[in-house]
Structure I
Amino acid sequence: MTAIDLSGDVGLIALALLTLNILLGLLISVRYSPWRYWPHRRVNIFWVHNQTGLTALAVSILHPLILLFSSSAGFHWLDVVFPAWAPRQPVINLFGAAGIYTLAFVLITSHYRVEIGRRTWKKLHFTTYLMAAVVFIHSLLTDPKLNGSPIDLLDGEKILVEACLIIILIATLLRLRHAQQKRRRLSLPAETVPEPTP
């Protein structure tokens, strides 16, 4: 296994962690209770959400650092920190770097959410969707071998990326639908509000 292959595998792990983190965040946003619903256990999903975010950031940072150990990739420290002039795929790698910096911003502002204030923090937290967008652009358009090969969207690694993207899109649409139904329920007079289904 080459350093380029290892970097790609670590990137896929980071993407899976980010997908899990976003899904947990969506569950938290609808006040999902693992005690009332599946798995009927006292699980602190807020803590798990925070830990997956921190782990995803660490793995995301490791992903480009591994390229420093590849003689064929030709990456240097500056190419990892700001890949605008990287020897391979600089534009696509800028999307990856933007994803890492945006994730760091989300985690830092979340750590100081009490000091920032809930309303301001919530607005800042929506940059998670920007982070997801740039990460998926990077993941889908990166040549995994860094040798200028055309992108094969039916490659196993790309199918994993596509599956994560589809899962997040479906979960986000369900979250939006939930919010719309909640607004509709709140706008009805009290006597016409239907009983919630378990």
Structure II
Amino acid sequence: MTDNSTDGRRQRGDASRQLLIDAMIHAVALHGLPGATISVVAELAGVSRSLVNFHFTQKEQLLESALAYALLIYEQSLSTVLAAHQQSPRARLQADILHDIRFASEHSELLALWYASWSERQSLQQYRNTTLAADRSYRSSYQTCFQQLLDNTELARRYAHIIDCFIDGMWLDCHLDPEAFQVDDACSTALLLLETLLVKPVGH
């Protein structure tokens, strides 16, 4: 009975934490980072401020948990897509790039969270703590694919940088003007860029 009771409390606690993390993400999307106060998060979650403080003693802890959760959503989504595209480096590159464009169009609140966290010194450091290592690994995966395709380490590094910056630009475009952002057109542009790089590699 004691174990079941403990498990039940843990599950309720995890559910409460997740409710607050979701509310934090929503609050940032609605009000920006300065406006996503503990009180606002509590109101959006439909709970008392004291419950928020029980799980997160500071807003910074809640933001860090929100950033970690956003990364988890992204990684799970990307892993699912890449699992079906392992047959060649070119296929993996295409799948990865197209995934990121579609992900941006489907997760506007996560984009808002990331862009808001980049705008202030303290929140930027929290982003670096939770997500920067993963960002570097994504570029490294681009570089590995290009290296396999081109057999040129320096060119692979530069091309990985180009693709990384291109995706950042697409995400910004989607974030700034979501109504005008056309997913199919963005995907076609991405494939054109990739094919242009591979058809006639610079320096070859």
Structure III
Amino acid sequence: MQLVFATHNAHKADEVRAILAGTGVTVRTLADLGYHEEVPETGSTFIANALQKAHHVHAALGLPCVADDSGLEVDGLGGAPGVHSKRFSPEATAEANNRLLLQKLTPGVDRTARFRCVLALVGVGEDRTADGSCEGRIALSESGEGGFGYDPLFVPDETPGRSMAELTADEKNAISHRGRAFRQLPALLGLS
């Protein structure tokens, strides 16, 4: 089964392809299809954004589509950055977002957090969704060279002392929010 993955993010596409390897599900990205328009995500929840993106791309291309919305929720910041994770700072870069996150986590602020991912499947019968999360904490400083986004600051509960950016791709995919959400995709498609 081949789906369009409604993303322009090459890192995310690589992760999803690795997660889906051997499942019978393959994805083509928007870049693979020559679709370069910005995909809207104006919802106030992860599920609203995932559905909006999937519906937009399905309507534009007429192909079955999967989209996700994901982000970091920090308990001491009331769940922020949440759906605004990508554009948390005015610069909207990983470096600026990480700097701002550390600035906001002053001493005494609860650093427990989770990565969340919600995916939406559109164009193969009724809309379907799945979600996954990875619990952890925000470190005092960045560590590791792998991953992207907030990975150098996020220390999963399942790998104490190692940030998400210090894990191998296989280790990360085994416990990540995206891995947990996308491993449900074959069942949503009736393949398992």
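Just so it is clear, none of the values below were taken in a lab; they were calculated from the coordinates. Quantities reported herein were computed from a predicted structural model and do not represent experimental measurements.
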helix-only ellipticity at 222 nm (-39500 (n - 2.57) for each DSSP H run of 4 or more, over all residues; to 500), calculated, reads -8000; among I, II, III the input was structure III
One of I, II, III was used to compute Cα extents along the principal axes in Å, and the answer was 70, 41, 31. Which one was it? I
